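Down below are the structures I want you to see.
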Structure 1
Amino acid sequence: MFLIARDRAVIALSGEDRQSFLQGLVSNDVAKATAGRAIYAAFLTPQGKYLHDIFIAAVAERLLIDCEAQRRADLLRRLSMYKLRAKVALANADDLTVGLHFGGGAIEALALAPEPGAARVEGEGAVFVDPRLAALGARAILPPASFPPENAKPIDYDQLRLSLGVPDGSRDLPVEKAILLENGFDELNAIDWNKGCYMGQELTARTRYRGLVRKRLMPVTIEGPAPAPGTPLLLGDKEAGEMRSAAGEIGLALVRLEALGHGALVAGSAKLSPRKPDWAKF
C-alpha cells in the first residue's frame, strides 16, 4: 500500500558543517546517515525532554530531515538558534514530499534490503526502510510526481503503527515532557550510546544507567469508545497511566509497569488491555 504523508514535511540541511552541526543536537549518530542508510533521531530540550523526532537521509551534499509538517517551523527555528558560525544552510524543502510504502511486499518492491534504515538515493531524494522497524515498511522523500497513485488511507497506516506500539511524534509524545526511554526510542534505533555529547544526553543516559524507567508506551486494545489523548488510566482507584492516540479498537497508552498483569485498565467508559510490543526489551 502507498500513502502520501501529508502530516510530514522536509527540511534540507547543506554546507560543509552539516554533519557536525547536527551531531551535537540529536540523539543518534549523524555520521551513520549515508547514501545507503537513513537514521531516526530525537531533538531534546537541554533537560532531556522530547521536542521533535526526525528521520535523516543523506543525499549528495545535503541532509534531508523528515519532520512533522505542523511543527516544521518550530524545528527550523530551534535549529537556527544553534547555527552560530557553523557553515550550514537550513531551508524548507517544499519541492519534496514524504511517502509511505507499507504492507506485504512493500520493501521488496522498492529493491531495498529488509533491514531498518536500509536506503538508496533516488534522484534528488531517497527511499529507505523505516529506521525504527522494518515492519513499518519504507519511507520515501521525493518530488510528488515521483510517487505512484495512493491506494491507502491514513487510518490504514495508523492501525499498523498502533498495533506495533510505535509513537507518532507529538500526537503521542507530550512536547517538553516526554522521556525517550519511556517511549521506546532505544529499541526503535533513535539513540547512539557511544556518539558523545548532544543536547539532553545527561538525563537520557542517567535514566538508562540508573534504571529509572517505570512507565512504558505500549499498544492497548480498547473495549468501548476510544478515550481522548491525555485521559487517565485507572487500576481500581489508582492512576496507572495515560492515553495517547487511537484508531478504532487499538491505541497507545503510557502505562505504569507495576500495573501490568492485573487485568484491564479503565479510561473514561472504556476498558483497555495493554500488550508489550514484540520489539520492546522491558
Structure 2
Amino acid sequence: MAGGEKLSPELARRVAILIRSRANLPPNYDVVVGGRTPSSMPGYDEISVVFKSEGKTSKPMTFLLSKDGKTLAQFNKFDISKDPKTLVSDSGRPSRGGPANAPVLIVGFDDLQCPFCARMHAQLFPALLERYRDQVRIVYRDFPLEQHPWAMRAAINANCLAAQSVTGYWNLVDYIHAHAGELGGEEKSLTQAKAALDGLTREEGKRQKVDLALLDACITKQDDSAVKASMEQATALGVDSTPALFINGEKLEGAVPLEYVYRMIDNALIASGQTPPPAPPAPPQTAPSAKPGN
C-alpha cells in the first residue's frame, strides 16, 4: 500500500473494526489500513484502505482520519464548476421556441419510431411552448433504438432536411411522430416504410423550396455518422431508452406528469434569474356521486 505516516497498531485496529462492521464484511476478508497522508480538509489526514480475500485485493478506498485519531470520515468530491446546461450539446441542431440565449435549454433524445416519444411530442412540447414561449429553447438529438428498424433512416432523412430547412425538419418530425403507426402499411413492411420516409422527406423539401438534388443525394447516401455520434453522446450521458430530456442539464427519463416538467423548468428559470410564468389553472374537480341507497 501507499506510504505515509504509519498508524499505531491500536489505531489501525480501531479503523479496521469500524469499517468491517459498517460494511458487514465476512471473516475471510482482511482490512488493510495504510498510513496517513496530507489532505485538503483542515484537521484531517487521508488514509487508504483495501480489502484482501483469497489472494485478491480490492481497489483502494480513501477515508479521512482526524488529527487526534478520534474521527473517521468519508465523503465524495464532485466537480460542479461547469454549468450543467453546457454538458449536453445542442450544437448544430434545429431548434424550436426561444432564441439561442433562452434561459432554459431542453435537449430531447428522440426516436422517431418510438410510441412513447410520439406521445410526449404531441402532448408535452405544445404545452411547454404555450406556457413558456421564448423562455425555453427545444432541441432534438437522435437516439434510434435497435428494436425500431426504420428509426435510423427516419433520423438520417430528417437531418438531410434540417441541413437546408429548420422549418422542414420540424414539419417532418411532427408528421412522422403523428403517423408512425401507418408507415409500412398493414403488413408493416420495412421496405414500404423506408420508401414512405424518403417520399415524405422529398415532399417536405419541395414545400420548403430546398435544393432537391442536394436533398436527394443526402437521402440516397444514408450517412449515419452524425446519428451515431449523437447516440454515443447519449450513452455517455447515461441514456439507455427514449424519450429522455435534459432541462438545462438535468435529466428526465420516461413518461412523467407534466407538473414535474413544469417544476424542473421553473427551478431552472429561477436559478438563471428569471421569473416563471404563472402556473396554469388546475382542472376542475368533479364532485363524487352519491352511492346508491344513500
Structure 3
Amino acid sequence: MTKSMKIDLHLHSKSSDGKLSVQEIFREAKSRSISLLAITDHDSIECQALALEESKKVGVRYLTGVELNVTFCDPKFLDGKAISLDFLGYNYDSDNEVLISRLQTMANYRTKRAEKILDNLNTEFEKENITTLTKDDLREIEESVDGTLGRPHIADYLVKKGIVKSRQEAFDKYLVKCDVPKFPLHLEEASILIRGAGGKLVLAHPNDPHGTSLVTLSKVLAEQTEIIKEKMLPFIDGVECWHSRNTPETTEHYISFAKENMLIMTGGSDCHQKPIVMGTVEIPDWVANQFA
C-alpha cells in the first residue's frame, strides 16, 4: 500500500467562510504534523502573504492557494443551463497585479450581491412578519468578514439575530430561495488568471454530493470525466482526487482519469470550521513532489 503523509491542500480561513484565523490554522497544522498545506479561500488571496510568513515561523511547507467559483455549462446537460463549479489555484505569485485586480472586482460584486440577497430576504420576512434587515445590518455583516463576503456570513448573521437556529436552516429556509447569481467568471478566464500568475488550476471535488460539483450535471463518474475531457482539459492542470466527502470509488476513478490524461492530482479536507478535520484525508507522499 502507498504510504501516506499529512498533506492538506484544501482549507478555508476566516478570510472567506472558515472559522479559524491563519495563525490558528498553522498552529493546528503543526500540532497535527501536517507537512504540506494550502489555504484556499473562496475568490480571495488576501491571507496569502500572512500564510507565507506563518509557514516560515512554524516550519510547515506552504503552497499559495485559492478556490475560484466558475460559471460552467455543457449543452449536453440541463439543456445547457449554467451551473457553478469550483477550481483550485495553486503555487501562483500572490503579488500578481492582474490576479489581484480581478479578485478585487469580484469582491466588489459580492457586496452588491449581498445587498440584493438582503432585499430578497426582506421580501420573505415581510410575508412572515419578521423585522426586515437594514443597511446597518449589512454593515454589521460586512464587519464580521475578514476577507470575501458570502452567503455563509449572511447565514451566520441570521442565526445571531435569532431568525434561524443554524447556518443550514438559514440556507434551507431562505438563502437558496433568495439567492442572486455569482460573479460570472468562466473557466478560460480562471485558467488565464492562475496560469498567468505562474500557478496551476485544479478542478475541485468533482463528485462532491453535497457541494458545488459535476454531480449537478451527472452522478455517473464516467459521464463526469467525459465532460472534463471534452470541455476542460485545455484549461486545467489537475483534478482533486482525495476529498473528505469522496467515496473510495470516486477517488479511484479520478486517480485513473488523472493518470490517463497526465493531470496533477491533489487532495484535502476542505476544512471550514469546527470540528477541525484538517489533515484527516490520507494523501500519498508523491502528491507533494508534484509541486517541487
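Highest-scoring entry among 1, 2, 3, by distance in nm of label points 7 Å out along Cα→Cβ at positions 100 and 140, is 3. One of 1, 2, 3 was used to calculate semi-axes √(5λ) of the Cα gyration tensor in Å, for residues 188-243 alone, giving 27, 16, 11; which? Derived from 2, not from the others.
When relative contact order in percent (Cα under 8 Å, 6 or more apart) is compared over structures 1, 2, 3, which one is greatest?
Once relative contact order in percent (Cα under 8 Å, 6 or more apart) is worked out for each structure, 3 has the highest.
Source structure of the calculated read-out (FRET efficiency 1/(1 + (r/R0)^6) of positions 76 and 212 (r between Cβ atoms, R0 = 25 Å, to 0.05), 0.00) within 1, 2, 3: 2.
No value in this document is a laboratory result; all are computed from the given coordinates. Because the structure is a prediction, the values reported are computed rather than measured. Cβ atoms are built from the backbone, for glycine too; each structure is taken alone.
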